[in-house]
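Nothing in this text is a laboratory measurement; each read-out follows from the coordinates by a stated rule. Please read all numbers here as calculations on a predicted model, not as lab measurements. Cβ atoms are built from the backbone, for glycine too; each structure is taken alone.
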Structure P
Amino acid sequence: MTDFLINKFIANNKEISDINIRLKYGNLSGGIGIMMNLILFGIKAAIGILSGSISIMGDAVNNLADAGSSVVTMFGFKLSAKPADPEHPFGHGRFEHLAGLIISITIIVIGIELLKSSIDKVMNPAPLDTSELSIIILSLSVAAKLWFGLFNRNLGNLINSPALRAAGRDSLSDCLVTTVVIACMVLYYFTGINLDAEAGVIVSFFVVHSGWAAAKDTLQPLIGEPPSQEMVWNIKHRVLENKKIHSIFDLVVHNYGPSRCYISCRIEICNELTLVEAHRLVDNLEKQLSKEFNAIFTIHIDITQEENEEIHHLKTLLRRSVRAINPLSSIYDLDIPEKNKACFYIMVPYDCTFCDEAISEIVRKDMAIACPGYELDISVKRV
């Protein structure tokens, strides 16, 4: 069904890096979500009023909010597709993440309101009016929301959209909510035991937890998250395929929303290349990587000195010193511009407990003992 809907309503649906194609994916999800949730809201609200069930009414209101979330999803994709302008030179791609955050906050608010209503019902219990028709209709709504949740999750994974993944998580949590409601209705129908209000309390916690999990997923790219290890490995592998490049470091990824990724890094190349050859190498590499990773690449060149006995000895001592601070530390861009002076970078993980000044001081003290007489120009960076 998912493939059928995609092929039916989205032409050129394989071009997921195209902003306009992403917009069509968002409209498809939003349109189906609005229609489905409004129908479910009407049915559940009618059942809730007739039966007097607080959990069913909470579930109905949840569906109404889901319809609103689908509207937010559509607007988020619409705004995200706007081109860059002087006020927003990197485009509007993060509107899609904001849409996912709004959906997440809505889920949390609904969960809190459901908790308040359920606690009130616990304090003031009332009998339920259940029927076989209500149970059947609610069971069908579970099946519908399960499909829609998986549909959104698949679309979100396909185009890497936090907003659609949040919508999918919301729908799947709705399935849990309605399933608990049905279980309470069946229990009351056969035994007369009324756990509707207590179930509402439990369900509200699941709803809030679902909203919080979705919020974390959408906040990460807004705040700024590191690239995945797989992405880092793939970039390094591609760069180091060229044997004229000795190393790559200081890799930074800036994500301004879907299809708006800016990546910069530094590479060390041999000093045998002329300036023209080095420029041509980097220019071609930037074009290749930009196309392969759907990003804008900027590469800075560092020229490595020809490694003689002095440089090799100095590197060995420096590596031993920085790895004693942290086993994952390393040095890059070692340069000896003049006698007894060394300039270099120390790369340490973010979780290294030493501050930058302490790291520099430790290395200076080690080198003063192991290799006295050197003036050290140290820059510490965290990766």
Structure Q
Amino acid sequence: MDKIYFDNAATTQIDLKVIEQMKSVMSDNFGNPNSTHSYGRSSRTLIEKARKTIANQFNASTSEIYFTSCGTESDNMVLISAVRDLNVKTIITSKVEHKAVLNVVKYLEETESIDLKYVNVSNDGLIDYNHLQTLLKKCSNKCLVSLMHINNEIGSKLDLNLVGNLCKDNNALFHSDTVQSIGKYEFDLSKLNIDFIVGSAHKFHGPKGIGFVYINKNLKLNPFVIGGNQERGMRAGTESVHNISGMELAFINSYTNIQENNNHISSLKSTFIKKIKKDIPEIKFNGSCDDDLLSSFSILNICLPIPKEKAVLLDFNLDMKGIACSRGSACQSGSITGSHVLNSFLSDEDLNKPSLRFSFSKHNNNKEVEKVINVLKEFIDSN
């Protein structure tokens, strides 16, 4: 049975050339990058080369790029450090953020008495920019706005320029979880009014366990992981050289072929929307995921016209057919409470129906799209 992987927002297939690169580094560059001998210098060279690659792509300084283990660690570093070191007293976020942000700001509210504000979200899962502006104007102390660029569940897209300018006009810091964006969208950080962005290699065909954070060089943060002087003192611990090198190659591949890949993925999503509208006309699209201007070209979230009693068999049926997708974000797929993102704006009627997230990559094709929709139609039409 041919398997179909449509869960690329959860993680992506690692590129074979990236695997080969990592094998080579593990074999030939095993030295501790903090050692002064030739073995250590060889490893250090690879790390700094990767840092320069990322910085150059974003028109940033190498001193603004720090390597971490993942997007979650990066988000934690930014939010906790901003409160601890930058005198942030108010955080503005939304209820459709990733748990890597939501749970951290709740923690800061409880332990640091942060004034936590939630910007309104429309029935389409979009941020209310007018409400954001109102919240910013009312903020009388140091404020940080944390809003993700691409929502990992429904694909809704944030206007980074608009939010950045609102933050600048109101003397607020701006952090964006860009985990779903890196490798798919281009950023010029010298022009964007943004203080922090984050990336995770496994979202752009790199290895798991490695990520990075961009921190504006004008902001002074104290060490987040205490120990040695790695990552210029911000994050102690011996660096994962093979993972960093693998991430660099995956990063280069993504941006070298960005237009070709994006066109291919966008075409798959468009084909999926057209076919499912035709074959299953009762389908609903959650949020604005069927709108090219308001959502990512790689994520589609649909609500199926299936009663609750029948929905319990849906996951089993898809898995038996070799189809991988998601009922919510993979980070919380074991939760019995369902998706906090969908819970924030869907009606009770639609929440009682199953929703599926399909997320596409450069490895998918139109035949897979056709097969998935045929399987869904057969299941819906069956007794």
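Source structure of the calculated read-out (helix-only ellipticity at 222 nm (-39500 (n - 2.57) for each DSSP H run of 4 or more, over all residues; to 500), -12500) within P, Q: Q. Largest in relative contact order in percent (Cα under 8 Å, 6 or more apart) among the labelled structures P, Q is structure Q.
Quick check on the output: 54 is percent of Cα pairs over 31 Å apart, derived from one of P, Q. Which one produced it? Please list the in-between numbers first.
On the way: P: 54; Q: 39.
Label of the source structure: P.
Figure out for me which of the structures P, Q the number 0.75 belongs to, where FRET efficiency 1/(1 + (r/R0)^6) of positions 64 and 296 (r between Cβ atoms, R0 = 30 Å, to 0.05) was derived from the coordinates.
Details: P: 0.10; Q: 0.75.
Answer by label: Q.
18.5, 59 is what came out when Rg and Dmax of the Cα atoms in Å, for residues 112-279 alone was calculated for one structure; which of P, Q is it?
Values: P: 26.2, 87; Q: 18.5, 59.
The value was obtained from structure Q.
Comparing volume of the Cα convex hull per residue in Å³, for residues 152-239 alone across structures P, Q, the highest figure is found for Q.
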